[in-house]
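Next come the structures, one after another.
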Structure 1
């Protein structure tokens, strides 16, 4: 992109346009996954929907590749590309809460930390992931799995409307009443259809929860996974926890001589009464005695941010995902073979339950195409040293190969890596054909293709 073209862009937007050679360029071009090292032609730090529309029009008119960045957590680094024009939405960070109407409006660059802070002041929340530095936009557009999924559905199930800049640079509102086909596609179809500059969510009375992590010996892992698999089939919807494999970090509640060892963990979030939560979590203790635990009442935002320190910006990332119906004995054996080999404290494996309220929504009611799954499994390889890339990527790939025969087709698009592009159709699932139709209607030239891309 020429200096003249960049100057023309600067005249069209109010936010900063940062190009190679400008102060702050190296910081502006960076994304969460440091395995991604791209040099875009310019990064536009948008201040509002008008800036976003100007960037979209400029990219379309000049034939420049367009990258859209919300929270920048995309594992494949879709928020940047060499020679691309980046629409950075971090400046669209306002959150407005209507406590009486139980709704909240969030700008396209809001993180879940910002959203939870605003809604938490009113004792309200909606489903919003596990790491609070994740962007609201990317998580929601891919579906949105989190602690509150079983009780209140996916993030996209709580999306009431969206303000969207489409490929022609127009700004429209998508809801049940307006652009209903676009509204349908946004709820699980990723960033394929436009740039969402504002989300309006339904929020729920969730203030204090009961829960936290419990670490168990690996020798008890198979029994705990088998128990969890039976428990979750009929568990009250107030329960939103998950089993995991995790190396114990150096925290005060972990015995000093066990820090750095791998464990089977259960992370619990109970939104009912503390007394009932204590009874529910006692079921895990009846299976095995925890080596360490940090369980008790806490504000929901505290749990949503509890693991942020383990996954700071700057790590290397390579992930794999699988949907699972039943956690069979063979699947448990595969997990018990590969889970204990988790390479560093930053890496983890989570098995998120997505039954309960997620199953209340008809399979074709939103674009999220895996309403029959019980779990969304993620093998999240994250580590600080690039020298470990080959070995740790192989751990993720070998683990995924071992669980694949015991999994359903497809995986959660928000957990997919760049090399999962050939699996796009099965990852979006049963609604892929309809998604293609909406893509053709709103983005026939595939301007929005830096994503888990739906071909128009």
Structure 2
């Protein structure tokens, strides 16, 4: 579709409103991750150019980011998600939602959003908000949306599920800070996978990217709102870096794998932390990467070839036994399945597709995996447990129950990656600390 043409904006606005409606409705009804749903849609619809894909994707995620407010625009959600196909592009509630989602995250009105505005029958113009609302603090955003769309009582707490406060036990001021961070578009973090990180940063800057090296982790590089596809860069194709959030890299930092050791990454997924461990070990020793999902391991195999790693062994694991002999690993990493609530900034759709019962179901699985992983740890070996959850029941409560049930593991101190102060075994990183996801990490030693 390419660049926007004034003569085609009306048709484009109609098409985009229908596409966004279908994607959001499907995500809410099925709980399927929105990023995968969008990727699947664009693969099947090649007519969408890069600018089209970007606008549609950004609008979808803006809509989920502010859904706690935007849902109030409709008489009821059941009515909203039952609009007839031929009415979607003209439905006034849906057009208001689309326009508000764009205003909340942009500092200027996009041509498509302007067309949505023109299609609203009773729209009241507030010029001071239409061009600057995206730059405002959250209280001013609430005031602007209330004034423009006549929607009242918009609060911070509306932006997270109603059961959120029952799970996230933090002081009121910290909760406000956390919600505010959830409402900001996240940057992309990458992990340098080459000897010269400075040279890599210079190479990325020549590509027009704002690459800034972290002050806390040597290999972590922040790239703020990239306009290029990182997967198309030669530096990525040659294995010089992997996309990995700062919070995820903290887990590898806590593991502190050394050359010649033997590690088991029990829930490896696509293997970001397996690659990090292998890189830390300088190709000396071995990382055994396991997962129940074969398609994830297939992705890891591709990443191994790109990074030219030879010290990672990949195996499918269904929760029975230990790869090789019991108690034969210097370290075992359990990056446990969890609610992923710490990634809500990056995956705002998950706030509204996950239920409270879903959250309550994770601890049993997490404790089972942790106990199975413990069988692989040798004497004086390390057991690291981590989640990208902010909920206590998935973090400290799991560790307390695990240690209370056995006498062969104790907490092991390590240095905080940001403050450099000694941490007595358990660590949380919050989004505001490093402009990243949230993460919980615990390090234990077998005694």
Structure 3
């Protein structure tokens, strides 16, 4: 009589065979010491990792040091200060963008995989309350901008939200608890960012515990293959979504439904386009959009030689001033092209100190390598690109740090200054100026996205403790 092999033993044999084939036998070094729960967790993680891809990443470590930095050139830009011809083009492009929005041909792609622990908040960063008067969360600011478009044009606004394994469940619960902020639940889609193992200097996968691999996010460029693997890229194509508006969760001033940007991008037939703000000074530590050996991308601050970083044109304007704000427009078919048969973006390697375990299973710290793909590298694969300059005060005030620059305090101050300016221009009342030099005023994104929208609407004033709300 033949006796079937128990499922666990069969699974173990498969795991050992797989690990040996890829020279990763150490992953099972502590297998016999683990309980059933630990073995199951480790087995699932090993099965989930693409070891063929790990081998590819390992070969990156074998290469010689980076070659020369290449030849840098500033990009062609569509500036804030425009000629008469550019103003005409902007008006035409805005009409094209509004038509695309009205037809439901735009999907919205939000990168929201971070936690707000650095801000002293227990939860996804998108759930962080940033509204200066209402306490609205970052998620709500973004969702209500989409809701405004959906109601204005009586259309659908597919909203694709990339989370992480750490915050996915909490993000879904937050949206459900707030009834998706008025959006149709069937138009809000969640998918998780893929995680990549860290490797040691020999290309072996590092472990954080005897029953766990050391896994880290694969960079914001991972949003593109994750969208595909989740099935939502196919969903977008089937829905007739022609363009995807990409933005990150931490900027409450972002304008994902900007018809000018959308129209310029569509008219140019671009695969991918970007917004930028002018650097405040040459020393500002921000990546700049530019060409490297003829290919558009983002040049890291540390890679730009001082003579180029400080270079100015005949009007005394910085040549390399296009500060990247992580706001992009992507043609949906372009995303399909660069993710078919695997992501075509380059991998960036970072040498880090990593908490891992030694051969005896004891915690230790040693150097390892993390790998990331950056979404802006897709610009180099696009035959045409639009690089649109926007006003920092109107569109960029991210929440990254607990205090100081790019903090909740600076973002709230930016919102107040922006919205109080709209109200004053329209002849409306505003709260008295506070100690920080601004009035505490907040405008509901459902009411207006720009000063022109506010003036054309019928704002209703609600006075609250410490400020004014227009809705």
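Just so you know, all these numbers are worked out from the coordinates, no wet-lab data involved. Since the model is a prediction, treat every value here as computed from it, not as a measurement.
In table form, for the structure just shown:
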{"read-out": "Which of 1, 2, 3 yields 15.6, 44 [Rg and Dmax of the Cα atoms in Å, for residues 262-405 alone, calculated]", "value": "2"}
{"read-out": "Structure with the greatest value (metric mean projected area of the Cα convex hull in nm², set 1, 2, 3)", "value": "3"}
